[in-house]
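What follows is calculated from the coordinates using simple rules that are stated; it is not laboratory data. Remember, it's a predicted structure, so these values are computed and weren't measured experimentally. Cβ atoms are built from the backbone, for glycine too; each structure is taken alone.
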Structure I
Amino acid sequence: MPGVLSCNAILDAVIRCKKPVRFAEEVFEEMIRNGISPNVFTYNILIRGFLLGGEFGEDRMKETNEVLQEMSWEGFIPDEVTYDTLVNGHCKDGNLHQALVSHAEMVWNGLLQTSLRGLCEHSRLAEACHLFQEMPSAGVTRDGSAYTMLIYAYCREGDIKKAFHLHDEMVPEGLPSICYLLSVVALIKGFCMKGLMNEADRVFETMLQRNRNPDEAAYNVIIHGHRRGGNIQKAYDLYKW
């Protein structure tokens, strides 16, 4: 089965050949059906197809915004390529005002995301939490990557209660899987480090109940936790699962 790199190459070829964007959408949908997780390059290719291919218009902008929203909730931060494509697309449409807005958004979002990451990495969680709470009023969406950064930081500091609260706040039904899995792995690891294996099992089982397939990292963390806690049988059962 082809991986994400092969699928990205196909998407890029479809866009460059000036094929209708619906062909690229079909490739993207086939990726998802086959369990291939898109990455930031996948989304950038789709955005380029919507904005720079064919006639621009309200429908194209709506579709582009939907891709941007999904990209954000999957935990991918729009990068310079994303914003460069947005600016070029708006310029092509003659919408210089929106082009300037996209450029300013790139600078502002990048500044806040970088600040949040720095505060989390240096365990300045009170300031990180304050910045996180102020992001909506600053016009910045608290996306999956922002939530996951804080969850990891709280778990690392042993504040499982706050990490769990953020996890529950972040994960409504239907949220795409990548950030969900990252937050689950962080929570399970935090519980395992404190020896709270019943809580770790509860998070793991909740993931199954939500029809989210645990990845290799989730299995490794909980198996190691039970093994370290002396419950070899439970670790073995999970390994066979």
Structure II
Amino acid sequence: MKIINYLFYILPLFIFACGGNEESTADLDLEFIHMADEESFNYESLYQNEAGNEFSVRLWRTYISKIELINSNGEVYAVPESYHLIEPQNDNKYTLNLKNIPSATYNSIQFYLGVKGEENLSGTAIGDLDPSNNMAWNWTTGYKFIRIDGEFKDKAGNRRGVVVHIGTEKNLKKQEFTFNTPLVLNQNTSKLNFELDLLELFKGPNTIDFEILSDFQFNNEADLIGDNYADGFIDLR
């Protein structure tokens, strides 16, 4: 009977001790704001690129993947199954909620613009990797990293298509951002704001003139856009 009573008192203490070892976590919102230079992007507007072409957009989607946070000790936390399809919603914004991030002080964040890893070719539905999103190639395996469908008016007054469907390993671009002030994640939800600039796709280092080329899906043509979005297309605000 004494043994039973002893176990009766010690068992709650054991359970409490185990519960106390649980890692503290927090949520982190990543808000992606779609812009065209200094203007808020919307599908109803006309925009002008660096070459002076006026164009409109009816679809804009961007994949990001392999999100990682680096804490003050240099340790990397990799967000699991982080394959996300970003597009303008709620006006020009898209909010991504990352749950159960270990509580810590973080100095930077990094991710890939595009679909990183074997998941790009495996066809496995992880995160937002789903062929029904119309981001998979229909002539080969893999996903389009950026898809923009639109049109412009050429010098003769004809409306012509603008097709930006960019993929392949060469155009997978790592994005790295260091915080001006360390990000302290605790039990509350924190938020980071990013801006995507549509016009950056069509300038520096390659100025894109739709009169010359307006279909970017293959080979060197797609690589021109990939070079442009490597830096400056996504910024941390």
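If helix-only ellipticity at 222 nm (-39500 (n - 2.57) for each DSSP H run of 4 or more, over all residues; to 500) is calculated from each of I, II, which structure is the one that comes out at -4000?
Only one of I, II returns -4000 for helix-only ellipticity at 222 nm (-39500 (n - 2.57) for each DSSP H run of 4 or more, over all residues; to 500), namely II.
Consider the structures I, II: one of them gives 16, 37, 30, 13, 5 for P(r) over Cα pairs in 10 Å bins from 0, in percent, for residues 50-121 alone as calculated from the coordinates. Say which.
Answer for the origin of the read-out: II.
State the single structure among I, II that was used to calculate FRET efficiency 1/(1 + (r/R0)^6) of positions 42 and 130 (r between Cβ atoms, R0 = 35 Å, to 0.05), giving 0.85.
Derived from the structure labelled II.
In terms of relative contact order in percent (Cα under 8 Å, 6 or more apart), which of structures I, II is highest?
Checked I, II; max of relative contact order in percent (Cα under 8 Å, 6 or more apart) sits with II.
Looking at mean count of other Cβ atoms within 10 Å over residues 194-201, point out which structure of I, II has the largest value.
Greatest value across I, II: structure II.
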